[in-house]
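Alright, structures below, take your time with them.
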Structure P
Amino acid sequence: MEDKDLKNNENDDRSNPEEEFKEPGPGEIQDQTAEMDEIASLKQELARKNEEAARHYEQYLRAIAELENIKKRSARDKEEYIKFANLPLIKGLLPVIDDLDRALVMSVSNQDYESLNKGVAMISKKLHELVKKEGVEAIDALGKTFDPQFHQPLAVESSKEPENTVIEELQKGYIMHGRLIRPALVKVSSS
């Protein structure tokens, strides 16, 4: 009896092959063809987008490399500029150094102090002209009202001058392009 049940079950599980396979109708074939065309189109578009993304990534990498090269070149140029920024000033100082050397040689052999004084005065004038050309100006302090921005007091002394007047300049102060380089060392009057 069990064998009969198994055979019946086997027959129940099997279906008629003609019933399973149905030939597709014309509408179904068109739908499948349209789906296949759409899939092919999407694959082509995906391939194009992948190529475009690869090109953009390559351009991105090149741009980063170019930026790094620009940074390195800029740093080298800046270093070079800083290294030689004072070149015009140094070129201007060299003749003054030559004049000083000549004055020293002449002072040893000649012992003429009047000529030495004139020579040193000429050298001093050249130096002042050189620094003025570079935008450096001396601070005129003597007889002026004390200004802590430009004057540094070394001594306070009673004087017949009005209070807080610079009565003696111990060391000149200098300004370069409006910026204080060194304050003038001064003696100030008190009442």
Structure Q
Amino acid sequence: MVLCYRTFPLSFPKTGFSYLCGMNWNYQSLLPADFAADSRVWIYQSSRLLSMGEALQFEELLNTFVENWKSHGTPVKGFGTLFFGQFIILMADENATGVSGCSTDSSVRFIKQIEELFKIQLFDRQLLAFQVKDKVQLLPLAQLQHAVDNNFITPDTIYFNNLVQTKEELESKWMIPVKESWLTRRIAIKA
């Protein structure tokens, strides 16, 4: 049986795994409505899909981190989730509590612990993610032009723009066509 994930936050009762192939790409409704549009966002893309067991283990760790996330001793209004079994989303609503260098450092330490525990890479910015044939496909930046030249990636292919910085950008600019992304400066597209 092939295991496919649908978009889900990793906190019960909202968690949803699906054994039916085909992803639900409509993640926006799963973001917290009570967070400001300018809430800060960090996206960490895994070098591989997490298994269901790993995702459940990760859920516990992420929930614990978010519940205890502090900025100068004050709880951060935070949110964390795993989308598509491969993207860790951390969000902090700075209208409630400002996020300091120390609280950002603690989140980076947490992500590095996740890397070590699950034997994954989460800081490789040279590894690009695309939606291809209803799946997340990873491609090294160095192979991007080859993928375009051979029509594996087209201007309309959906790209995961992990550079978004706010909730508003996450909702509207995370999954975008290649032709609307910074990648167009790196590739030559055939006319």
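What follows is calculated from the coordinates using simple rules that are stated; it is not laboratory data. What you see is a predicted model; the values in this text were computed from it and never measured. Cβ atoms are built from the backbone, for glycine too; each structure is taken alone.
Assorted remarks:
- Structure with the greatest value (metric Rg/Rh (Cα atoms, Kirkwood Rh), for residues 28-99 alone, set P, Q): P
- When distance in nm of label points 7 Å out along Cα→Cβ at positions 44 and 156 is calculated for each of the structures P, Q, the largest result comes from P.
- Given 0.85 for FRET efficiency 1/(1 + (r/R0)^6) of positions 76 and 116 (r between Cβ atoms, R0 = 30 Å, to 0.05), calculated: source structure among P, Q: Q
- Source structure of the calculated read-out (helix-only ellipticity at 222 nm (-39500 (n - 2.57) for each DSSP H run of 4 or more, over all residues; to 500), -8000) within P, Q: Q.
- Computed 13.5 for mean count of other Cβ atoms within 10 Å over residues 92-99 - originating structure among P, Q: P
- Label whose coordinates, when Cα extents along the principal axes in Å is calculated, return 55, 39, 31 (choices P, Q): Q
- Parent structure of the calculated result 21, given that relative contact order in percent (Cα under 8 Å, 6 or more apart) is the read-out and P, Q the choices: Q
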